[in-house]
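What follows is a set of structures for review.
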Structure I
Amino acid sequence: MTDKRLLIDRAACVATFDPALPGPAGELRDASVLVHGNRIEWIGPASALTPQQRDSADEVIDARGHLVVPGLVNTHHHMYQSLTRAIPGVQDAELFSWLRGLYPIWAGLTPEMVLVSTQVAMAELL
């Protein structure tokens, strides 16, 4: 376990899912998250971050313009589907029509296509 501190700074929105906060996802605007090791140490408005907290960070990520969902662990993802999510014929289809439209495409994916699709999906998750 690492003892490093990571500051995710000035996110456009931090979705805390705290029902005491505004919005359906307990949203904080222009907010920061301080992580110590593998634990969230502090979440709040960026303006409330103390100089000591800011100076304690070993790494700072400028999250302006980004959504941060602290603690989210995505345990199920179809990364190969990132290449086919914008196919016009199935974009607004119901599930089974969507599957019927995409199965033939997925059947023809090469290992290189799956690799690129996975890399795109991972970059989008960052």
Structure II
Amino acid sequence: MKLLPTILVLLVAAEHFYIAWLEMTQIPSEKAAEMFKLPYEFMEQQQVQTLFSNQGLYNGFLGIGLVWSRFAAPDNAVYGATILFLGFVLIAAAWGAFSSGNKGILVKQGLPAMLAAAAVLAV
């Protein structure tokens, strides 16, 4: 396991832990409204809070999967598991950008995962 790929993967995991925390515990908040480009009043709805909370859980799963892939996966699965979870992040970034019309998601979520994947593939 090389240091640079591990650092980049952990940065992607940290991003997803932050998103999970935001979605699961900070809806509604001004910070979340700003980050997700949604009106605060919209986020006050209980159904919206429930949807965000569930989405946050999945972001947490991505973070956990990335950490697991680097530190707990069997030696013969580290490479494949890391690429698998980074692939999930890339798919989520592409779908998020497409479905929301917010192309910034590709940079904020997709680019770190792409750099991490490139680093993993390079070693």
Structure III
Amino acid sequence: MKKDYNAEIKELTAKLSKNSSILAIYLFGSYPENFRPMSDIDICVIGQLNKIQKKKILRDFSEKFDISFFDELPITIKIKVFSEGKELFSKDKEKLHELKWKTFYQYREIAPFIQQRIDSMLQNA
């Protein structure tokens, strides 16, 4: 039976949204669509956070959530955050929109190389 984590997610969002360095918070991964009992709850924090702020967030919330910081993610996961994730909070829609476009553009630039690598790996398998 799926445990409802909506209250915990709302609490996390409410607390993190008070941080002026955070631009947006996304729920991504398996929880929004295909949650299973052993699934984790992936949260992506987008913003200009220093190491101390990141450590505090991890300390305060990592027991219940798998916290990721957007600036530390590979481009393939960044794309999944934006294309498959659910926006929980956004402080500035225009800045977030700009970041989305920049991310999609960066991905578009490297996607052919990723596909070549995948094709090469499949041929050698």
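With respect to distance in nm of label points 7 Å out along Cα→Cβ at positions 15 and 103, the largest value across structures I, II, III is given by I. Taking helix-only ellipticity at 222 nm (-39500 (n - 2.57) for each DSSP H run of 4 or more, over all residues; to 500) from the coordinates of each of I, II, III, which one would give -8000? For helix-only ellipticity at 222 nm (-39500 (n - 2.57) for each DSSP H run of 4 or more, over all residues; to 500), the value -8000 is produced by structure I. A value of 24 for relative contact order in percent (Cα under 8 Å, 6 or more apart), calculated from one of I, II, III, originates in structure I. If volume of the Cα convex hull per residue in Å³ is computed to be 131, which of I, II, III is the source? Source structure for this number: III.
Each value in this text was obtained by applying a stated rule to the coordinates, not by laboratory testing. The structure presented is a predicted model; accordingly, all values stated were derived computationally and were not measured. Cβ atoms are built from the backbone, for glycine too; each structure is taken alone.
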